[in-house]
Structure I
Amino acid sequence: MKNFFVRVWRFCKKLFLILFILQFVYIIMLKWINPPVTLTQLGSLLGGNGLKRDYVAADKISPNAGLAVIASEDQLFTDHNGFDWKSIQKAIEKNQKKKNRIVGASTISQQTAKNVFLWQRRNWLRKGLETYFTFMIEWIWGKERILEVYLNVAEMGKGVFGIEAAAQHYFKKSAAKLSRTEAAMIASSLPNPVRYTVKPLSRFVAVRYPWVLLQMNNLQGDADIKDVLPGPRARATNSPSK
């Protein structure tokens, strides 16, 4: 019996080592290639919501889109190491006061880690793995790649994944041609893109996107943010709204 447990233990250690090496290699590969599919995308497809997506390179995405999601989701994106600890602490305090409501504080890095490698439902296992993968992509990918992947894999509508699919679905144009207002509307839906719709325009998006536009104006001069935005570097992010 003792030998049996020893063999099982050795097998588990080997299996863990193999899985660790495979996931590490996968993370490195995704620095240059796009994720073939995510659990969220599979869930949408199998759940009957469909799957519309079209991965595009960073130079095929308007810088307005990158600026909009930073303004909406994570204004400290270029300043933190993957975690906004002050916001996390505030969220914990709010969740303790209101047990029936869960307030999130995920950065773009954390959301990217969750969207690419994990599932959506909240639990301690997922949060632990999310922390690990966030650390790894910050270390291996860097901010520009994280933002590019986020813009390509984030759900932006019912069965709509990525900024190119969203631009085509809502505005019949490529992601490269999104105006500031259009990008702000899409970014405003991100807290719950199935519920907070761009078309038809939900009340939440209608109220939020002017605020996002204001935040874009405030952030557009930040040199660090300019350095990570997608799109040809020669393009200005202060093109007029349409």
Structure II
Amino acid sequence: MSANLAELFGTMILILLGDGVVANVVLKQTKGNDAGWIVITAGWGFAVAVAVYCTASVSGAHLNPAVTLGLASIGKFDWALVPGYIAAQMAGAFLGGVLVWLAYLPHWSATDDQGAKLAVFSTGPAIRHTMGNLICEIIGTAVLVLGVLAILSPANLVPNSGFDKGFAPALVGMLVWSIGLSLGGPTGYAINPARDLGPRLAHFVLPIPGKGGPDWGYAWIPVVGPIIGGIIGALIYKAFWPVV
């Protein structure tokens, strides 16, 4: 499997399980309906861990343009590979959204709430405040990229020790769970441009009964915010961590 194909597959798994837990909670007549925020954040954390386990050995499991750009900005990833990685991540996120739609096929008609249907695919603000929403996404993604780099640092996980491969994906999933619990309330913590835009495009094109619009007016925030935050997080790591 090529690195780009691994990024596509891994991001597809990430969205299938991540958006899948949202669908289970917000769509009507599911077994998990109204299970709450803890279930959603846990599901996303587990989704990240599974996706990273599936692809880390092939592509490094970026699964996120903000991670790819952050690593490239500090010299940890070749800029020439960035376009291919991001294209694969976007395609995988779109396909993951399609799979969630198929998995919950009868529940779209059973759900009247247009906002809930959109929430399965993409994030939205609890309080619409452009600057506040943008700042929240920047902070959350900075923590994500800084945390990933710190977790994988030789100071914490010795390379080729066995522990790095065995525990790193689980720890990254725990990091995403923590971000969701602590910083996810204002915007739903996209912290990943592909995670938001790819499924939002799927929502736009899929024949979902009574789905409403994709909220394009907000859609730039979970793209621009994570890109800025990812680069900031990587630069902080490079500036302050003793082992990079």
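General remarks:
- Comparison of I, II - label where relative contact order in percent (Cα under 8 Å, 6 or more apart) is highest: II
- Which entry (I, II) yields the derived value -18000 for helix-only ellipticity at 222 nm (-39500 (n - 2.57) for each DSSP H run of 4 or more, over all residues; to 500): I
- Among I, II, which structure scores highest (criterion: distance in nm of label points 7 Å out along Cα→Cβ at positions 67 and 211): II
- Label whose coordinates, when mean count of other Cβ atoms within 10 Å over residues 11-18 is calculated, return 26.1 (choices I, II): II
- When Kirkwood radius over Cα pairs in Å is computed for each of I, II, the largest belongs to: I
- Among I, II, structure where FRET efficiency 1/(1 + (r/R0)^6) of positions 107 and 155 (r between Cβ atoms, R0 = 35 Å, to 0.05) as derived comes to 0.15: II
- Structure from which 16.8, 52 was derived, Rg and Dmax of the Cα atoms in Å, for residues 131-218 alone, options I, II: II
Quick note: the coordinates plus some simple rules give every number you see, no bench work behind them. Note that the coordinates shown come from a computational prediction; the quantities given were computed from them, not determined experimentally. Cβ atoms are built from the backbone, for glycine too; each structure is taken alone.
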